[in-house]
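Undergrad: What follows is a group of structures, each given as structure tokens.
Every number here is computed from the coordinates shown, using simple stated rules; none is lab data. No experiment lies behind these values; they were computed from the predicted model shown. Cβ atoms are built from the backbone, for glycine too; each structure is taken alone.
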Structure P
């Protein structure tokens, strides 16, 4: 039985997280321009998540970093709205409920940080993930919110009901 731990990001996770995120993009042949793939913060997620009212949860399986999901106060969002960000799982752990654990941990963290809405951006290549977001109350929008800098994303969703999850 694997030892699965959901914990906050550590500085020593940076390289493994960046590699895992880019591996997911390559696996799904997702666009890299204007996305987290080329975002320079992807290489130092620990520093990014030192921002007040943010958190990045990491899934470590037998000590190997294989997933992450975070809450971040993206520039331009209302004070009560955060972005659900950096939600990626290695193909080694998909379908085992770890993504659900990460998302629910983020919902709890968002509530504790007094957010009432969560926003997410995605891509058609991640259609399975998008259907999971819909299952957890995210609703598609016609245009983006805030200024994530990820101009390559063309699916935008909001959830005002995550507190009930």
Structure Q
């Protein structure tokens, strides 16, 4: 049985948008698990996503004490046969793969945010690194984005970057 995930980060509500885009909410309704890699800014975003499904999330550098009280800095979950971790920041892109191999040796997929830059690479040790970008604040990117993926046993299938 396959499991569908919605990956988002850096929503920055209400600073960068007043609300989550309709496309994000539709993807949340379709997902078995919603993963948010931090910088929610408003706890109301967490509350809203929880109304759409199960949420696995972490706090980011722009999140206040209210979100830090509800969310960890690093979240871990086994989804089917995949060991998933979520964190907001991973540091500079240079050397990221080696640093994350060292920091997350017992992880198959690491979801992260902070940069607002979509990222999909595999480290030398086989760790898949995924950054969904931001669905509300594209910064220097051409589009606002999020990721969807399907986990089937130990495999990631249909890792799709969605343009908002």
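Undergrad: Name the one structure among P, Q that mean projected area of the Cα convex hull in nm², for residues 94-141 alone of 3.4 was derived from.
TA: Working: P: 3.7; Q: 3.4.
Corresponding structure: Q.
Undergrad: Which structure, out of P, Q, was distance in nm of label points 7 Å out along Cα→Cβ at positions 70 and 134 derived from, given a value of 2.0?
TA: Going label by label, the one that fits is Q.
Undergrad: Using log10 I(q)/I(0) by the Debye sum over Cα atoms at q = 0.19 Å⁻¹ as the calculated read-out, with -1.22 as its value, let me know the right label among P, Q. Don't skip to the end; give the middle numbers.
TA: Working: P: -1.34; Q: -1.22.
Answer by label: Q.
Undergrad: Which structure, out of P, Q, was helix-only ellipticity at 222 nm (-39500 (n - 2.57) for each DSSP H run of 4 or more, over all residues; to 500) derived from, given a value of -7500? Write out the running numbers ahead of the final one.
TA: On the way: P: -7500; Q: -5500.
That value comes from structure P.
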